[in-house]
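Pasting the structures in now, so scroll down.
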Structure P
Amino acid sequence: MKKEQKKNSYTKVELSKLIVNSGVGKLRNQAQFDDKILPEIEKELSIITGQKPAERKAKKSISSFKIREGEVVGLQVTLRKQRMNDFLSKVVNVVLPRVKDFRGLELSNVDHDGNLNFGFREQTVFPEINPEKSRVAFGVQVTVVPKNKDREAAIDLYRSLGVPLKRDK
């Protein structure tokens, strides 16, 4: 607030929620998906986030993707308050430095509403996951949503939280 010289405390920039998604549509074609693979992904995603993921089902059938209406195509976890802060801190301080050839997040990952989107190709970059014991490899998408919809203020907030964003050229 001091930096932006705002007197009204309701205009301060803060985070609203953090969403962790994982798409499992491609893994659906493997044998015993519902019995072995989906529970394994749910277990690892709950270990990563500290919260049980919600299943996201297909809204309609798409024959070219071999998807039927009602089949699970993704898992989602919405984190708020303390769990959100803890998860973001873990991602910034532990997970991102473990990513190979990581040089910072692009500014284009922040959309016009200030949402920060980034992902990981495999869940094994998280320290809770043992790569030798993990039987399924899946990607993880993270979306950080601020309360107000100002891109520049959100970028300043992310930098103050320690998120490694690249500088403008």
Structure Q
Amino acid sequence: MKKIIVFAGSNSKSSINKQLAVYAASQINEIKQIVLDLNDFELPIYSIDYEMEYGIPENAQKFLDEIRSSDGIVLSLAEHNGAYSAVFKNVIDWMSRIDGKLWNEKPMLLMATSPGGRGGATVIEIAKGRFPFMGGNIVADFSLPSFGQNFSEAGIVDAVLKQNLDVVISNFEKAI
């Protein structure tokens, strides 16, 4: 059985991006999903001075090990001021000190959502431009606009958006 890791690029305890990532992963057939929470991988803010004095924190290696042991990644990025959240950027900064190709060419379903009408589209574009240099293999991406109007406990409310996600999930399933 294929193993995928599922997480949000957020440390919010009520992250809408985590809700979206978990929902999307639940639509994938015949997989074992491991849901990760960045709060469980606390790291100091990256600095070369810290690294020189203390080395690379164990949690950076643990997170990287989760990526390496997976067959695929479902990641939904929070967008803070048009870019990654600070906590997500910090995790990838630390992991890149261990392995510059930290995504290890694992098939990735990249997503984002936000309360606004663009649904995190800017952060997806940043990631699509940057992740391939870091071993990212983005096989599908999806943006969910207006989370509060388009998502409920049952999943995606809007039929067109749901159909779009189904296509994206199908593409991801074929890649893993």
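With FRET efficiency 1/(1 + (r/R0)^6) of positions 69 and 125 (r between Cβ atoms, R0 = 30 Å, to 0.05) coming out at 0.55, pick the structure among P, Q it was computed from. Among P, Q, the structure yielding 0.55 for FRET efficiency 1/(1 + (r/R0)^6) of positions 69 and 125 (r between Cβ atoms, R0 = 30 Å, to 0.05) is Q.
Here distance in nm of label points 7 Å out along Cα→Cβ at positions 61 and 85 is compared for structures P, Q. The highest value is that of P.
The maximum of distance in nm of label points 7 Å out along Cα→Cβ at positions 93 and 117 over structures P, Q, that is, the highest value, falls on Q. Among candidates P, Q, the computation of relative contact order in percent (Cα under 8 Å, 6 or more apart) that gave 23 used structure Q. As an exercise: helix-only ellipticity at 222 nm (-39500 (n - 2.57) for each DSSP H run of 4 or more, over all residues; to 500), calculated from one structure in P, Q, equals -12500. Which structure is it? The read-out was computed on structure Q.
Could you tell me which structure in P, Q was used to calculate log10 I(q)/I(0) by the Debye sum over Cα atoms at q = 0.11, 0.15 Å⁻¹ as -0.43, -0.80? Only structure Q yields this read-out.
Of the structures labelled P, Q, which one yields 11.8 when mean count of other Cβ atoms within 10 Å over residues 45-52 is computed from its coordinates? Here the read-out was taken from Q.
Bear in mind that the values in this text are calculations on the coordinates, not laboratory data. Quick caveat, the model's predicted, so the values are computed rather than measured. Cβ atoms are built from the backbone, for glycine too; each structure is taken alone.
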